[in-house]
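Some structures to go through are shown next.
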Structure I
Amino acid sequence: MTEALVTVQEAAPHVRYVTLNRPEKRNAISTPLRAQLFEILQAHDHDEEVRVSIVRGAGVCFSSGYDLGSDLMAEPPYPSAPGDGQWARQATDGWFSIWDLAKPVIAQVHGYAMAGATELASACDLVYVADDAKISYPVVRVASPPDWQYHEPLMGLRHAMEAMLTGDAIDGIEAARIGWANRSYPAEALDAEVLAVAERVAGVASDLSQILKRMVHRQFEVQGGRAAMRTGQEFQALAGHQASVEAFRSDPLGAIKRTVAE
């Protein structure tokens, strides 16, 4: 039997919780977890009883990001052309598969969301966070740009530049202020507030909500947003050939210590 790395639970009529279920691994995103997540959300698109999905994490956090201790390209859920940038192309196609769903998906972020976890949340239609959540992409300081380049299209030039050049974490309040999230709430109120939004969204019939969702996305695409996200794949691949990144790979602990000291 396949391990349930993602679980589904009815939250309210027409609303489903989709929970990343690796709390002992801080919900690290492995390829099997991604595959189960995509399968569940795609099935919801064809389930008349579901109008909205809420993606959240079990345990102390939303997710620690990609599971770097696993083979992320082992039996990936989507094919991708080989060569430099293959992983970034694979990651991008996966997150766009959530982006392109007919039915709305809400990210509910508590604790922390790091690196690939911020990509997952950004692929959702609405993002709500706890005030004390910590959102970060620290890998930009030592290894590469993000695999899915959402920063500038979703956050704007100045906020994206700061995030890329510092790799600093921000809390939920700041995440909402700069546009990474819709709103932040006190941690103890997050569940109730997100469910209230989901129930409000679920009040719109799916045949209409999918049109509304696609309209917003098409307008975003006309402005070049989708293409901008895809161009990042080549930069992510290029970063792997830089001397500092090669040094990081040969001595990752030492590189991290030097970066922190600086």
Structure II
Amino acid sequence: MNAAPADPEVIAHRGYAARYPENTLAAIEAALAAGARYVEFDVQLTRDGVPVLLHDRDLARTTGRPGDVTEWDLAAVQALGAGEPARFGTRFAGEPVPTLAAVAARLARHPQVTAFVEIKEESLERFGTEATVRAVLTAIEPARAHCVPISFSEEAVRCARASGAAAIGWVLDTLDTAHRDRAQALAPAYLFCDHRDVLTRPGRLWPGPWRWAVYEVTTAALARELAARGAGFVETMAVGELLAELAGSRR
């Protein structure tokens, strides 16, 4: 009889984003306090070329103020709160949009934690691949050994590797044959994909030199189903809850 696959590792998606404003220091610190050994967050560049943690190009959803982050200087962006007022009201009104450098300095105190740093395509298009990747790698320098640049952009992760990143991850928007062939040529350390793409296809995930990370997962049952399909990691915004459910159901 074959043994059941080990539970997948759990990545805190945008920090502990189910309970704290996404992509903030508060969310990242809460994820670490909940026991996360892996975190993921998104990076955009401000007009003056400073990498900050932000998923959307538009500031509206997380700050409550509409505007294109790539057209605002860092000082203007940091004058806004990143407390997601539509979700949390004024509870996190003083939580700033963090710079990537500040997050890297915090992560340097946690060498046991691996951070997946997603370089967003909007900034790559606005500032160019080389300039954007260079800014990101410079900002993560204090924790570079345990930070993994990832992106939907194959060009960006190739550039990160060529610029000295210890490992890279490619985020896939589909699991077709063409992407499988490109993944084999790229040979990243990690491949990321949506769990819905996995569940709509039969069989196991493609084997290769990579480890699979699948998002967005909220239950232990789904996490274990994905592990049986070949996922070494699952990504969740509810990191505390998923870690607790996995641990509790193993007892």
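Derivation of every value follows stated rules applied to the coordinates shown; laboratory data play no part. Please read all numbers here as calculations on a predicted model, not as lab measurements. Cβ atoms are built from the backbone, for glycine too; each structure is taken alone.
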>> Matching task: -14000 is the computed value of helix-only ellipticity at 222 nm (-39500 (n - 2.57) for each DSSP H run of 4 or more, over all residues; to 500). Pick the structure from I, II.
In response: I
>> Starting from the value 17.8: which structure in I, II was mean count of other Cβ atoms within 10 Å over residues 55-62 calculated from?
In response: II
> Looking at structures I, II, which one was distance in nm of label points 7 Å out along Cα→Cβ at positions 87 and 215 calculated from, given that it came out as 1.2?
Replying inline: II
>> Using FRET efficiency 1/(1 + (r/R0)^6) of positions 223 and 239 (r between Cβ atoms, R0 = 30 Å, to 0.05) for the comparison, can you identify which of I, II gives the largest number?
In response: II
> If you work out percent of Cα pairs over 23 Å apart, for residues 95-230 alone for I, II, which one comes out largest?
Replying inline: II
> Which of the displayed structures (I, II) returns the greatest value of distance in nm of label points 7 Å out along Cα→Cβ at positions 71 and 159 on calculation?
Replying inline: I
> Just checking, which of I, II has the largest value of distance in nm of label points 7 Å out along Cα→Cβ at positions 191 and 207?
Replying inline: I
> Just checking, which of I, II has the largest value of FRET efficiency 1/(1 + (r/R0)^6) of positions 167 and 199 (r between Cβ atoms, R0 = 30 Å, to 0.05)?
Replying inline: II
> So Rg and Dmax of the Cα atoms in Å, computed for just one structure, reads 17.9, 54; which one of I, II is that?
Replying inline: I
> The value 11.9, 34 for Rg and Dmax of the Cα atoms in Å, for residues 23-62 alone was derived from one model only; which of I, II is it?
Replying inline: I
